[in-house]
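Please go over the structures that come below.
A short reminder: the numbers here are calculations on the coordinates, not readings from a lab. All figures in this text were calculated on a predicted structure; none of them were measured in a lab. Cβ atoms are built from the backbone, for glycine too; each structure is taken alone.
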Structure 1
Amino acid sequence: MTIDPSLMLNLFIATIVCFGVGAIGALVAPSSSRVVSHSFALLGAVAALALSIGGLAGGTLQINLPDLLPIGGVALGMDRLSAFFVLVIAVGAIPAALYAIGYTKEYEEKHSVAGLGVAFSLFLAAMVLVTLARNVLTFLALWEAMSLASYFLVMTESERDDTQRAGWVYFVMTHTGFAMLLIGFLLLARGTGVMDFAEWGMLSQMLTGTTRDIVFVLLALGFGSKAGIIPLHVWLPRAHPAAPSHVSALMSGVMIKLGVYGLVRVAFDWLGVGPAWWGSAVLIVAAISAVLGVLYALIDSDLKRLLAYSSVENAGIILLGVGAAMLFQTSRLDALASLALVAALYHILNHAAFKSLLFMGAGAILHATHTRNMEEMGGLIKRMPQTAIFFLVGSVAIAALPPFNGFISEWLTFQSLLLSFEIKSHAINLIFAVAVAVLALTSGLAAACFVKAFGIPFLALPRSEHAAHAHEVDRTMRAAMALLAIACLVLGIAPFLVLPMLNATTFDLIHTPADLHFNWSTLIANDSFATVSPLWIGLAIVCLLAAIPIALRLLRANTRRRYYETWGCGRALQTARFEYTATAFSNPFKRVFSLLYRPVKELDIEFHPESRFFVHTIEYRNEARSIFDDALYRPLIQFIRRFADKARVVQSGNVHTYLLYILIALVVLLVVTR
């Protein structure tokens, strides 16, 4: 299929113009900025969707503006990998823009909706352009623009102390990652002699082994910090809850995937096939991120922070596929490498759908109850039935249960990992075996996590006045969630719609088709090594659910609806105080994994003032601590502060002393560069 290059150019221009008009419109018409900015952002996202489909169908795009930046100017282009990630951006951006039209109503009184609209449009435009960048300066400029736009979105409620702390952590971590990318890019550019990405794949072999290793580590850490891998994940559980919920959906569902995009570029395009330890390192870090991400999600009572930790887990699952693909390629098993990369790309798309849906569901709950604390929710299924259905779909999808999309991509990931016996190395086989065990454990823990995430807020009785008076949210918000719920179902029962484009994308990188055969109903991995029929599984579930009322009718059972109070275990009055709480649900996991959580227990008992035989109040706290905060970041921050205190002595305030510093620096530079 041939796509006219002029059509691709027009779609690109339409995308950028719509985002630009959305940003400008928010400033020009502040009274209606909420509708104007997000409506044009929605149009831009639709144009981006069309652009991505054209790119996946084989369309190309080349734009060079040499006068806008030094050393090569602005260079943009599209291949299938870029087109796929533009598709992921569009899948998240279309419902996010629609959702924001209703969600941002409550911001009109307290915050600048115009500023929010400007940053939102610029954020979407920057993410699209990052995937199209084709030289170093273009990429770094757009990467920084994306980071700054997202930072301002995180800081929307800047009057809150937790938002200020989250913004500070996000700013530091994102610029630490940027510094690593800058150094890695400069080393690679110096070694190859060029700044254009297109030539790096051929010229990177000129680098010495040590230089290639250093470049890989720097770029992997830089992109990994954006993807949220452990231990560089600390900004996610802070920034995602602080941001508006439609922004959280974009950051978690889309932005962190651009870190994976960069890592895929590094491993399969810019540096070419690397040594086995590259893939092994990615696989090990991915396994750690997956299991620790879900373990921290399990014990959190803040609904949005729980979802943020879950994004760490899913970034780990995605990188399990990427790491496996790297190891298969190193072992010259290119068909299996393509299969593993297809699994990773499919999970990227799936995660964009179900995680965006879950964050929007959490935003709807926050909008209705004004709290993120699950301990103050309960009973919302009766007050917000449509939101409950959508959140349930997202929960089932992220738990990798059929017939929704998470099941297919995790199934593909499992098959690619299990096929590691094709590699003739016992050490690598052992790493794969651990990865399989970790993925199985993660899947089970994720199911438990989202039993809690759905059950505690939506079931039982309301545990606060806000929950008791909650109501369904705006139609645009529900429409956005409905779009994503449908996407989760379609991607789960009809993978044949997306697998051809994923195969074509991986073929461009690895030059070998994936060891995967499929038709409208069946997927077959590695010549009948494993087979699954997602459509038939979905139909079987539907038939089973339909058979229950039919059987009851045939048996002439009394199906008349009867209302009665839930059995209260012998208590005369059932209240919310007797319910299972988020803390109680998490407590068994805290006990089992206490070495990781290292909980701090506090028990305060206040006795009755007239007799110590009667207890007046009991206050019990059992807070978990982050092992990374305690063992890594706090000591690092303390060291930096001590160093800064000692370095402060050079800041004398004397102009003559500063001139002496400048003279010494110039002499040193002259000696070094002589």
Structure 2
Amino acid sequence: MTLGEKNQLRVVKVVIALGVMFAAFEGCNCPSTRLDPPPPGVCAKDTQCTGKGQSYRKGVCLTDRCDSRGHGDGDCCPGQFCTVDGRCVSKHEQSICTQDADCGAREAGRICLKRPELNETQNVCSFPIPSDTGACPVTYRLFNKRCIRELPCNGGCADTELCNIETNECEAIPLIPTSNHGCDKSCDAGTIKTLADPDGMIFSQCCALACLCEALPPLFEGVYGRYADATVTGNEIVASSYNATYGDLVVSHHDKITGQRTKLEFVDGFPTGGKLGGDPTGPRAGKSDPGPDVGFFTSIVVGADGQPRVAYYDVDNKDLKYAERTADGSWAIHAVDTAGDVGLYTTMEFTANRLRIAYFAKAVPGAMGDTTNLKYAEAKVASPRAASDWTIVNATPPLPVRKPCGGSCVTGDLCLYVDTPAPATFQCGKTDTGCAGTAPAGKICATPNGGMKGYFAQDPIPQIEELANGVGLFPTMLQKDDKLLIAYMDNYTGPATAPPFVFNNAKLRGVTAVLAAGVAGAFAAPVTLDNGSTCGTEKRSVGAFASISQASDGRIGVAYADVTDRELRYYGPPPGELFTDDTGCFDTTQLKHANNRIFIVDTGVDTLSAGVTFVGADASLYFTPASKPYIAYQDQTHLDVRVAGLKSDATWKLDYLSQEKGDAFETQILSEGNVTWLMSVQVGRDALGNPTDKLVIRPVILPAAP
């Protein structure tokens, strides 16, 4: 054997050795020995083709140059395109990044990663790589050896395309020189055509190509828990809430012993048709298209048949809706009230063998313009199926909605009272600076749209803590003997025709109805339970987050928030008394009102927080079997769940039910006998900035309040 022949044999042996090594690393189904050039289907990226002007691509030696005019990108590997001068260039060079925002991380799920096998010097946009155990980050799902958030390739590709997981694009199937690659097959609904091995079949010199129809992963459940309500049934706890990812109404089922979730149902908000973008047996039946936005202000009860029923607000249509689970597991859904913007702050109870819903009417159109009030709907049958199955009445008299400038001002504009020249008119405008002289009392420097700069009185849209101006916010309802009691927040300020523009403070009010009297005309005139007055010139806005409950000894109570001072209050009339009109004033140096019915439970200034803390939101009142009141509520400053228990000396013991930071929204105490649970929503974000809100139900022991 000559020296040249020996050198040639040595080269062949090196090529074979390198081929075996790359087969092990690339995950291809490669033979243990090979020849040069290798046969079709062999994975050896460093194979040196002996033919002049050839390169190793797609498992064989092919012409080095691609033909963009004749074949488009077909001569190149997946993830490459053919340039006009005949070079196959990898698309990942177009995905160079320095931060996640360059990749649209929160929308598509790709993030900026170091992938030296793709680019040795710069980061590229990529889906995260699963761990050695195949695990993906929270909110991600495993698909085609990558961790994805949204559906790959927008949920599917045409039969003539494949889904390239590295570029997250549908690409035309390249010209494949080997047979039995499977890339020419059609995929069934619920599956996507992908490369069998994305690690060895994409970019640069790639292995022999093969495709498979990979089942779509289930859609991401999304984050849910806001606007939640829960109830205890015979063998579980069920909770209704809003899924913020999709804008859907969902119902979660929880084990009574541990509180762990056992099932999540998507009830309303997902489309019945459209693209199948996920496993049809998974969340939303696999429908990835957006649907109507529904599920604010949910309230859930369970009927005598054991099936849950949910009342809630349709955000898109501004309607009150109702959903009932049927015996076959489906949901019967219909709109209860569609007369204007109605259904906010919904509360539903099943009392005296009837479904009853109290809700806030923000704006109901009529002959005299829009009105606002507390409305009430009562079902005529045990399982209503249409609006005609409900009787709807006004629980409080309708009052005209205040709309400065008739509601014609766009965002950013003010409503100005222009009194010169006469006659005076309301006009939209903007604040300004540099008006001559000193501003008259009650006026600001502004310019009416199309007018001259000057000093004008402003009629702003009346809001307290971003709460709507109206009657019937935060209604809370219970049955007491033969009466129906509803406490609510009255945040109403009526229309004004001229300055001064004075706004009323919000009040806690109550209304009652005699159940035996029927629906129409059953409600008595509202009474004011707490008018927010102090024994000085100041007034407090009270009544937010109202929660009513009844003790076994017959006493009632209402927990609620003072949104001015961010305090927690309690309305507790003596035994035998229901709703009584507030008289007198509140000495702010005391924790008890002169009428002995209103108490400040938590001022937010105490040793618990070592300073001033805003408290009182999401109040939930509960009476123990021994008739002792406890209130769970939110510490808005630290996002903890506080609890207050009434002691024998008529003071309140303050403690915590949860200090997990961010675990303080939608708080609710649930009970059955002597067993209590806490429902709350944990709000947070993962390391990639994606929301991780989670509804949690756990058993709790209320601290002793001797």
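Quick check: -22500 is what I get for helix-only ellipticity at 222 nm (-39500 (n - 2.57) for each DSSP H run of 4 or more, over all residues; to 500), calculated from one of 1, 2. Which structure matches?
1
Work out which structure the value 1.11 belongs to, where Rg/Rh (Cα atoms, Kirkwood Rh) was derived from one of 1, 2.
Only one of 1, 2 returns 1.11 for Rg/Rh (Cα atoms, Kirkwood Rh), namely 2.
Can you say which of 1, 2 returns 2.7 when distance in nm of label points 7 Å out along Cα→Cβ at positions 115 and 179 is computed?
1
When relative contact order in percent (Cα under 8 Å, 6 or more apart) is calculated, the result is 11; to which of the structures 1, 2 does this value belong?
The value was obtained from structure 1.
By the measure distance in nm of label points 7 Å out along Cα→Cβ at positions 347 and 395, tell me the structure among 1, 2 with the highest figure.
Looking at the calculated values, the largest one is 1.
A value of 0.40 was derived for FRET efficiency 1/(1 + (r/R0)^6) of positions 211 and 355 (r between Cβ atoms, R0 = 35 Å, to 0.05); which structure in 1, 2 was it taken from?
The value was obtained from structure 1.
For which of the structures 1, 2 does the calculation of distance in nm of label points 7 Å out along Cα→Cβ at positions 187 and 451 return 4.6?
Structure 1 accounts for this read-out.
Work out the source of 24.8 here, i.e. which of 1, 2 gives that when mean count of other Cβ atoms within 10 Å over residues 227-234 is computed.
1
Work out which structure the value 0.75 belongs to, where FRET efficiency 1/(1 + (r/R0)^6) of positions 203 and 339 (r between Cβ atoms, R0 = 35 Å, to 0.05) was derived from one of 1, 2.
Considering all the candidates, the number was obtained from 1.
Between structures 1, 2, where is mean count of other Cβ atoms within 10 Å over residues 83-90 highest?
Going through 1, 2 one by one, mean count of other Cβ atoms within 10 Å over residues 83-90 is largest in 1.
Can you spot which of 1, 2 the value -0.46, -0.81, -0.84, -1.03 was calculated from, given it is log10 I(q)/I(0) by the Debye sum over Cα atoms at q = 0.14, 0.24, 0.26, 0.33 Å⁻¹, for residues 51-98 alone?
For log10 I(q)/I(0) by the Debye sum over Cα atoms at q = 0.14, 0.24, 0.26, 0.33 Å⁻¹, for residues 51-98 alone, the value -0.46, -0.81, -0.84, -1.03 is produced by structure 1.
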